[in-house]
Structure 1
Amino acid sequence: MPHIPEWIYIVYFVFSTIVMIFLFRHDWNRLAKLYRTQEAPPLNFSRMESGSVGLVYYKGTLNVGTTPQGIYLSIFFLFSFGLRPLLIPWSAIRKIEPANELFIIKRFRLYLNSPKVTLILSRDILEPAKEFLATQGFEWI
């Protein structure tokens, strides 16, 4: 078997890291074009939650809060890589459905109008928002 130079492994690692960072940022950046915010986190802000934004699952690095205006999202600062906080208005949500976990409803999938990105958030995070969701025509499940 021929010897593979060590620099090949380094190039592969760097390339893979760049690709992963691009994929990690893609859906968040699409949302940031419309929903980036400078506002401070809301009072009911939960740190180090888990959830999905698009195809990326943020395990214990997602910060989430609800306000009368919408859902506030940010990423734990050590992992944010310059990704700005978001405030997604309730009116941007077109559909909500349960995202079942072994027949127990613990999470909900939120489909956004624009861009076409889905969020998956826990029931506990959305519980304080049920009155805001009701004003948009969503019944609490």
Structure 2
Amino acid sequence: MPVSQHEDCIFCKIVHGEIPCTSVFESEELIAFLDISPVNKGHTLLVPKAHMETLFDMPDDIGQTLLAAMKQVGTAVMEATGAKGLNVVQNNYPVAGQQVPHVHWHLIPRFADDGHMAWPQGAYQDVQEMAALAGAIRGKL
């Protein structure tokens, strides 16, 4: 099955063998390889082979395949690295930290006291502000 490619996309170039990678998993629809700038050693990227910029561009029917691969690769990363946890991170659009405009997931092995803190938590001004935002979100569904 031919896979769509965007000529300037580094992940498309990896998928098509134009740029080498250290692959750990490959299927008809997905590839997983070690990140060259890992948060922790074993940090793996899970990437659909077809070019799609964000999660919102993906067809719904890839979900089951993606989740199964995420579980399989994530478990292997944890076992191979001895990690006690795993972050699954997926960013959409540059403002959210997406550096490569090709949808992908970071599977980051985590260790006690590895120095990588979670996001700081915020708060709503009050329950009314929270309820109003929830209503606005429901209104967009």
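Rule-based calculations on the coordinates, nothing more; no lab input. In this text, all values refer to a predicted model and were calculated from it rather than measured experimentally. Cβ atoms are built from the backbone, for glycine too; each structure is taken alone.
Computing distance in nm of label points 7 Å out along Cα→Cβ at positions 85 and 125 gives 3.3 for which of 1, 2? Intermediate results must be reported in sequence, preceding the final value.
Numbers: 1: 1.5; 2: 3.3.
This figure was derived from 2.
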When 1, 2 are compared on distance in nm of label points 7 Å out along Cα→Cβ at positions 77 and 109, the highest value belongs to 1
If you rank structures 1, 2 by FRET efficiency 1/(1 + (r/R0)^6) of positions 37 and 53 (r between Cβ atoms, R0 = 25 Å, to 0.05), the highest one is 1
Computing relative contact order in percent (Cα under 8 Å, 6 or more apart) for each of 1, 2, the value 18 comes from structure 1
